[in-house]
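Once you scroll down, you'll see the structures, which are given as structure tokens.
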Structure 1
Amino acid sequence: MELPKNIADEIGKIVSAEGLELVHIDYRPQGRGHVLRVDIDKEGGVQLDDLEQMAHQIGAMLDVEDWATTKYDLEVSSPGLDRKFYSEADYAKFVGKLVRVLTKDAVRGLHVVVGRLASFDGERIVVTDEKMKKDRDYEIAMVNIRETRLEIEF
């Protein structure tokens with residue numbers, strides 16, 4: 001069962017109305033029901049109050065809409081420090097940040113490339129491994145990317 005588009009759209013409106021970013025919505029089977037996970041973020045990171053407020057507002061909307069045919073649990077959370085990329089907008093937003101890219105096909109012998117996201121042009125990214133003496137830049141086609149996440153920097 002998929003989350004109805006109108007429900008996803010309403011969640012997006014609620015989140016953006018509070019000045020927050022809707023990072024991702026995941027609706028999947030779990031146990032005898034489903035879990036609806038809504039990841040939100042904002043500049044500087046979300047606080048517990050943000051999560052509570054969004055859980056309350058989204059939960060109220062879901063109760064009014066009466067959309068679910070099975071039991072579900074609502075989880076509202078932060079995407080975390082190792083945030084996964086879900087859209088091209090994430091690549092544009094995080095240019096200059098440290099990332100971990102998993103590829104489908106090896107890039108210069110590697111399936112995992114860790115480095116600074118140097119650029120994104122819509123079709124490919126360039127990741128710079130600052131530890132390398134030569135050939136620091138890895139050019140990776142978007143179609144070759146399995147997953148990209150931010151790396152935690154200390």
Structure 2
Amino acid sequence: MHPARTRTGAPNSVAGGTLPDSWRQPRLAATAALSGWFVLPGHVESLPTLRAKFLPLAVHLGLLDVDAAAIRDSRPRELTQAMSSWFYTQPSPAGGDLTGVGFQSRHGDRIHLWAGLRALRRPTRVPNLVPMTETAISRDDPDLVTAMAIHRLTWAT
């Protein structure tokens with residue numbers, strides 16, 4: 001039996017767009033409870049503030065507006081990076097740090113993502129996160145199947 005080879009003939013690698021089954025082995029699927037204050041940039045009450053603050057930058061970057069489409073667009077990254085930097089400096093309504101940002105994925109409205117803002121200051125722990133379960137990743141895990149379909153990935157044979 002020969003190791004998998006790519007077009008370049010490199011051993012121990014697989015063709016682009018495929019994952020070897022061994023990819024699952026060092027990884028876990030986990031659930032956790034998350035609490036704190038989160039920015040929701042796509043919320044109807046957040047967008048007017050973001051528009052007022054970031055419209056000049058958006059126009060400079062070639063966008064027409066700061067709206068839900070602009071904050072989901074993968075380009076130009078400078079807009080969402082500037083927003084993230086600004087979120088990082090904002091206090092929560094309670095006067096402390098904001099915990100993170102919650103947003104809809106550009107890959108579908110039912111995919112909600114969470115990003116922590118404070119992890120950079122305390123990289124050894126995630127604040128306000130209480131682990132609940134950890135399990136091995138199954139090839140037929142519904143979330144993994146969906147992610148692989150979105151990104152057109154298949155399992156290597």
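Throughout, read-outs are computed from the coordinates displayed, never taken from laboratory work. All of these numbers come straight from a predicted model, not from anything done at the bench. Cβ atoms are built from the backbone, for glycine too; each structure is taken alone.
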| task | Assign the value 18, calculated as relative contact order in percent (Cα under 8 Å, 6 or more apart), to the correct structure from 1, 2. | result | 1
| said: Please compute mean projected area of the Cα convex hull in nm² for structures 1, 2 and give me the label with the greatest value. | reply: 2
| query | To which of 1, 2 does the computed value 4.3 (distance in nm of label points 7 Å out along Cα→Cβ at positions 14 and 94) belong? | reply | 2
| With distance in nm of label points 7 Å out along Cα→Cβ at positions 78 and 110 derived as 2.8, matching label from 1, 2 | 1
